[in-house]
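Peer 1: Before anything else, here is the set of structures, which you'll find just below.
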Structure I
Amino acid sequence: MDSRQRTLAAVRPHGRTGVELGPLDRPLVRRDDGDILYADHLSTEGLARKYAGHAAAGPRARGALVEVDLVLENQTLAQALGARGPVDYIVASHVIEHLPDVIGWLKDCAEALREDGLLFLAVPDMRFTFDRGRSLTTVGDLVAAHLARATRPSPAQVYEHFSRAMQVDADAVWTGRETRFPLFAGHGPEAGLEHARRIHETGGMIDVHCSVFTPDSFTSVLGEAIAIGLVPFAFSEVTPTQVGEIEFFALLRKCDGATPAERAAFTPRPDRHAPRPARPGWRSRLAGTRRLADTP
């Protein structure tokens, strides 16, 4: 199944009300599938302006953005829904990794869901994306960000992105043809320090992946956050990354009535695919960056 088919099978939108977060021009749940509301941090017009100069990250065709129903720039999802909430399900594809405070966001999602409501997540697997050289996110990382009420990526996360983002060929990873990939142009430890210093000094905002996961690490980290009472969800299913793909899927169920221990009781499906890669050392990354800089 592709991402859309997996989404529809998980949330069963017909006859139910749901929200899809950040669909841009690629909604997984369409208007004719059921009662769906599209939410984003900006209005449709604001998103069009934002991506006008960033075609690679934005919509594939001019004017193809879906109409945003709920603008979340200065309010939570529950606040934006108002009398239309709570909803039966929420869909978020490649959203959670961008969030400075994952735990706070999960709580906001739970607030917008009815009891037993579903949260369906599509999450990039760091082994097959430009995050391949980064360290996995820990429970401590998520707890620290939540206690700090983080609203923007930290200097550490910005450094990690610009220091390590690499040009990964997912097909090569799956077939075992390549284990080392070059950094993107303009990236490396020195670039990471420059960007991290800038946002530290200015308090600026830059969009990076704040968290990086594999299916196993996501289940372990979020399971611990559930077990210590920080997240009012239970796992219903985690589908590991399938051969040739770059993302895995998690279906969470809101269950305020259960104890944290009951919510955390979950046996994940085994992930038998590619192992987590060894990260190239800083000497290798720094030398490679300088070689690129010296190339005419």
Structure II
Amino acid sequence: MITFNQITKQYPDKLALNQLSLKVQSHEFFVLVGPSGSGKTTLLKMINRLETPTSGSVSIDDKNVNDLNLTKLRQNIGYVLQSGALFPNMTVFQNAAIQLANLNWEPEKQHDRVAELLTEVGLPPKEFMTKMPHELSGGEAQRVGIVRALAASPMIVLMDGPFSALDPVSTRQLQDLVLQLHQTLATTFVFVTHDMQEAIKLADHLAVIHNGELQQIGTPNEILAAPTNDFVKNFFRDASQQKAFLARVIESGLGQPKNHQKALVLQQTDTIMDWATILHRNPAALIEVANVVLVPTDFPAYIATMKKGDH
């Protein structure tokens, strides 16, 4: 677990972070999201001590990172930058294996590990091992950057806006790739983005940061269904309008107070699509949400009230 405790970062001309506290659970995909300049990258870099807080502390598994050996700390943390950031005078293999070489892995083991990961990210080893960075597309270079970050099996992977410079097709492909890699690895991912759609797609939990302050933390559905303030509401407005949450059904005035009727309990962060799936299986099903019972006829009634675009 990564713990940020009352983090403040003061630069000569700017307060970058202001008494920010949050926790990242082990093995989850955690996203820091907010506008450019909100302090996300500064916070991310404190995990591997590329930045240090003016006050407050960062801990990994209850150990203050300032008390850890810096070399060993960074050996256990992979880091993917906004571009592939590959060394231009080194081959794909040499770039990808640089951490393994630092750890004194045998050359054959380095080769096998890089070949394994290149295959995982869709780059055939025989074709790509000897290529130079200038021979790669932006998406290919970023895949090599991901391989380099994962090569030594780190317990934490930091990703700082890694897809922001890529075209939409490459971005979608790499988003799907990192989700797949996260599902197969026992690794904590911490990902920075200013793109709320990307945050929603990737995150197990996400933290919304604005002007160096934590605005809200939760699952994507929790934040879309119940934003804590106007900034969060406006930041995610387009995304929230693409989902009709049960919270909005209750807010519309439908339903009746809970009584002794047997009803299936759903959360306000579930959607009307979840409700529709239940009704498809059982057209007579009653749904309980926040002590309100929705009957089957409430479903078409709510659909009729939806404004164009609220789907």
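Peer 1: Quick check: 29, 48, 21, 2 is what I get for P(r) over Cα pairs in 20 Å bins from 0, in percent, calculated from one of I, II. Which structure matches?
Peer 2: On the way: I: 31, 60, 8, 0; II: 29, 48, 21, 2.
Attributed to the structure labelled II.
Peer 1: If you don't mind, there's one more thing I want to ask. Computing distance in nm of label points 7 Å out along Cα→Cβ at positions 43 and 163 for each of I, II, which one ends up highest? Don't skip to the end; give the middle numbers.
Peer 2: Values: I: 4.1; II: 2.0.
That would be structure I.
Laboratory data are not the source of any read-out in this text; all were calculated from the coordinates shown. For clarity, every value in this text was computed on a predicted model and none was experimentally measured. Cβ atoms are built from the backbone, for glycine too; each structure is taken alone.
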